[in-house]
1. Using Cα Rg over 2.2 N^0.38 Å, for residues 102-165 alone for the comparison, can you identify which of I, II, III gives the largest number?
2. Looking at FRET efficiency 1/(1 + (r/R0)^6) of positions 78 and 214 (r between Cβ atoms, R0 = 25 Å, to 0.05), point out which structure of I, II, III has the largest value.
3. Which of I, II, III yields 16 for relative contact order in percent (Cα under 8 Å, 6 or more apart), as computed?
Structure I
Amino acid sequence: MDFDFSPELTALQESVRRLAQDKIKPRAREIDTTSEYPQDIFDAFRDADLLGLCLPTELGGSGAGILGLTIAIEEVAKYSNSAALMLLLTRLPAGPVLIAGNDEQKRRYLPGIATGEVRAAFGLSEPQAGSDVVGMRTKAVPDPDTAGDSEPGWILTGTKCWMSGVREADWYTVFAKTGDPASRKHDSITAFIVERKWDGVSVGRTDHKMGVRGVDTGELLLDNVRVPAENVIGEVGGFRLAMLGLNAMRPIVAARGIGLAEGALMYATEYVKQREAFGGVIADFQGIQWEIAKVAVDIEAARLLTYRSAWLADQGKFTKEYVPFLSMAKYFATELAVRASGLAVQLLGAAGYMEDHPTELWYRDARQLTIVEGTSQVQLGLIARGVLGHDLWWD
């Protein structure tokens, strides 16, 4: 059992750490304040060849895999979860295509992600269907104009919401009901690649968020959008693809939590070492030391869970039997982000509540992580199901 990174991953970690310190740290507050998409950060990621970390080399990526992207996001999230989300979006919408897409789809839609020429977004949630994914109402019906074709096209109608990067995206992975819209059967849902330029595709309202403000979140409106048969990802009725895609993303979301926790604890620790009080500094108090120690332990535990889950995902082990391990990482690391950012605010006291320090920014950003791509409660349910079904067992 080797806990060391390969030389290539160590070099990646070091280079992204420098980039984060030089480019992202100075911009973090401005990104949050203006809520403007940080194109300069995207360009820096592109120039550093970080947009294709999860893509294989034959598709223009670097082949660093989910572990490589996890390592990179951890470094970036120490300063900005908006910037970390930009990197996450190089994998989330591409995931279903990588898992089940055909060669033509991969060649057509993925190399541009690595070069930064195109961006993508992921459409699963709807106003009445967040965690209850099968409650979605976006429907896909056969296109009558292609009825005579061996594989007919589809017409999509509906609204997707809470889509990160919806305004910047050139194409979307969209899930829709190809069966009875009222059906709750998994085989009634199918994945499609939808291009932004097509008739009937538009962006609706964008949301005003508590945190992670630099990357927009909003609605994708689909009004009788004609989608050719060749843009169906996998099989018609392949809802399982949505779950596989999300399962593989657990360590990547967890990395956002770990990085945020690390950044918050490091900042607060330096503060209490300098903040004078009661004839000494705050760091002299045992009560303060214990709180720092507890979060430090949790950070290392979260790292081990997350790196293991990334290792599993890179081997294609994101099917049912591995779900508890993947969900553990997402649950523990994102809940840790909330605890660590809360502690950082408390250690700084009144100062921590003010915009003079980044602690209140971390505190706001952390709350998103326990909700997106499967809430903490959903993760706990998946973990419990794994124990009950003996997918996670110790005997």
Structure II
Amino acid sequence: MTKTTIDFNNKTLLGSLSTRLEQEPARIAEAKRLGKKVVGYFCPHVPEELILAAGMLPVRLAFGGELEPVAAGEDFLKSYSCSFARSCLGYRKLAENSYYADIDALCVAYTCDCMRRIQEYWENYFGVPTFSLGVTQTHDRFRSKPHAIEYFKNELNLLRRKLADFSGNKISDSDIRKAIALCNKIREKLWLLYEYPRNMQPPIDWRDVLDITHSGFLVERTDFLHELEMIVKDLQKNKSGKKPPDTRPRLMIAGSIIGIGDHKVLDIIKQAGANVVADSTCTGSMFSRKRVSLPGIIGNPIDGLAERYLYNIPCPFMTDLPKRLNRIIRIARDYSVQGLVYYNLKYCDIWRAEFKFIKDTLYKELSVPSLLIETDYSPTDVGTIRTKVEAFLEMIGGQV
């Protein structure tokens, strides 16, 4: 039986969110009974704002870490496809995870060959309507290639029309602006939480913030914002009672997608006596900071969405490696990171190709060493990974 919830570490602070998350499958089922449609997506380049503006429920399908869906997905993708890609198909085939089973339509951003095939399989074998979103590989922070932004705007306008047709609701500029305002508030609150681990006495750990972020993929967005506001309020109220200084080695994790339930490497790091304080992953802080700018809210909202989603931190399938490197260096410096763990799902070549650049640049700029962990969702390499992590912590002077 596949998992459909999150095991929160901080049950005291996150008790309300945990309860809300447990209720979500029933809430989605009731919404579907009343005629509301559920639209799933995998990649954060898909703007939730367009789904919300169409009066539908967005769900980011980001579960991982389980072997059954991976095995089920091999009916469609070869075993040398990454574990997450196979899971994207396996969860729907097994129909045991209600989030995948209840999807009425799917938005797929073309970020790798596997994602393109996943769209085709969902449509042809599962009978689910799918909408593609082309994302240009040209990412230029200096905005010197206007054809890239124009292409992406056209893709967003096409997706807007398709979602409107599917929902039966007109998507007005006003509807998009309201959705932008909601999502901006969520990003603002989330980033406040990611800022806490910079402190040596944080009232909340990065791992808890990751759990909160994962919950936001599933919980109805206005309810999620309410939960975030309560969490932030509780933290501000109790910040006077600071925890003792955290003396564990401070690590950053970067690399492949860390899915909901994919906690093998994170658990090993914790058990070895280290503390992850920051990340650069697409299910963590990587896409949480940049908001849709004010001109995009008061002007043409599609222009604002295109600017936000195209010129965020670029995924490794896109150009502009220096921007990715600069972000990692800045975070490592700001969070007093002592070492970086690069988590790479086997057969994910676009992420694997980044490691040497990151390793060499981080050590040259900050003398911070890096550790590469290449793995999948199998537990067979737990011992090997533990040995590598413990040796890495000894090298940087941590206690194991």
Structure III
Amino acid sequence: MAHGKKNRNVGIIGIGQTKHSSHREDVNQPEMMHEAIAAALKDAGLTMKDIDCIVHGNMELFEMIHQPDLWHTLGTGAGGKDCFRITTGGTVGITIGCAADNLVASGMYDIVMAIGFEKLQEGHTTGGITNMADPLWFRNLQTGALTGSKAYDLIYEFGEERAKKVSMTYRIIMDKHAALNSNAHRSFGLDFAQADDLIKNSPKLVGDLKLIEMCSQSDGACAVIFACEKKAKELSKKPVWVRDHITVHREEVFNIFGYDDKYPARQTQRFAAENLYARNGIKKPLEYFDVFEMYDPASWWGVDWLRDFFLLKGDEAVKLVEDREIMIGGKMPVNPSGGVIASNPIGATALLRVAEAALQVRGDAGAHQIPKPVNHALASGFGGTMWTVLMMLEKELNWQEA
């Protein structure tokens, strides 16, 4: 990397996740998390004795349990081990992935497990999120964590008919991907022939943001095991290497007009992408990456962010969706897993992006594996204060030779 090498290379050697659904009443929180942890350990061929440290993450506010990691030792196996608890809103999952990577790269630990989860049925997620917005100024604008602003922006730029059609096309593509993923929460069997009817008849949440276009509330967990290069090569036949990651966030109102010339007011998605690619010498990200697992909280935002993440201009991103090039067999497969719109256990959601991207690199994604070889993968996370995290995964370590 142009900005400096890690102390040690880090590889992903174990991946586990639960089936995601609206209600997991058959298990409590530790039991649900243990499903993902047991799967990750089995995938890596390890036991809890091999794990040096655990990084635990969820949104405490939503289940209303303070310091849940202390209780969850019953399911996580963290008793007697070093453990870090991290909460960063919607980005929790990928933040704990970045933390696990840093802890291993630093030399503090050889093997670290990142665990993200949420059991949203046990709290009041909508109440928690909605009350973060001003009840007067945002009552006709805010719906949970999102606004209808992206719909307005795309309609203003591309016209109502085209914008609404491309948003629904994106949504239908995500549903088709989710249908291939046995762990996905929502899969409705949508088809492109239904687009006009869905645009006309799907209930609206706020503005032109419709219920069908919005992410779900899900119960689920994900665990990913990170190891130093020496251990990764010893323990795994096909480790997935963490090349780099970046975190960018800002307060929406504070920075709306730009803070200064160095940090102008623009999307954190584009700012993160520009800086990540620049320091890794990637000039054409759309050609470089083979798959992108994007944190897409709604189809309008997914369409808009494609432009930022791949540094596209004009209607290039819109055309990618219209031409269905973001489908599993397309030029740039986006969310072969079905994405956030299909499954959203918030504390695990962004870690699922990393896990699913790593599975694609390994060729182990099953029915939703893309047909072409995957050597370079991108994963993203998104949360409050316009927080964006990007992580690059690689099949080989040869980028360091460049």
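1. Numbers: I: 1.44; II: 1.28; III: 1.86.
That would be structure III.
2. Top value of FRET efficiency 1/(1 + (r/R0)^6) of positions 78 and 214 (r between Cβ atoms, R0 = 25 Å, to 0.05) goes to structure I.
3. Values: I: 16; II: 19; III: 26.
The read-out comes from structure I.
Every number here is computed from the coordinates shown, using simple stated rules; none is lab data. This one's a predicted model, so the numbers in the text were calculated from it and none came from an experiment. Cβ atoms are built from the backbone, for glycine too; each structure is taken alone.
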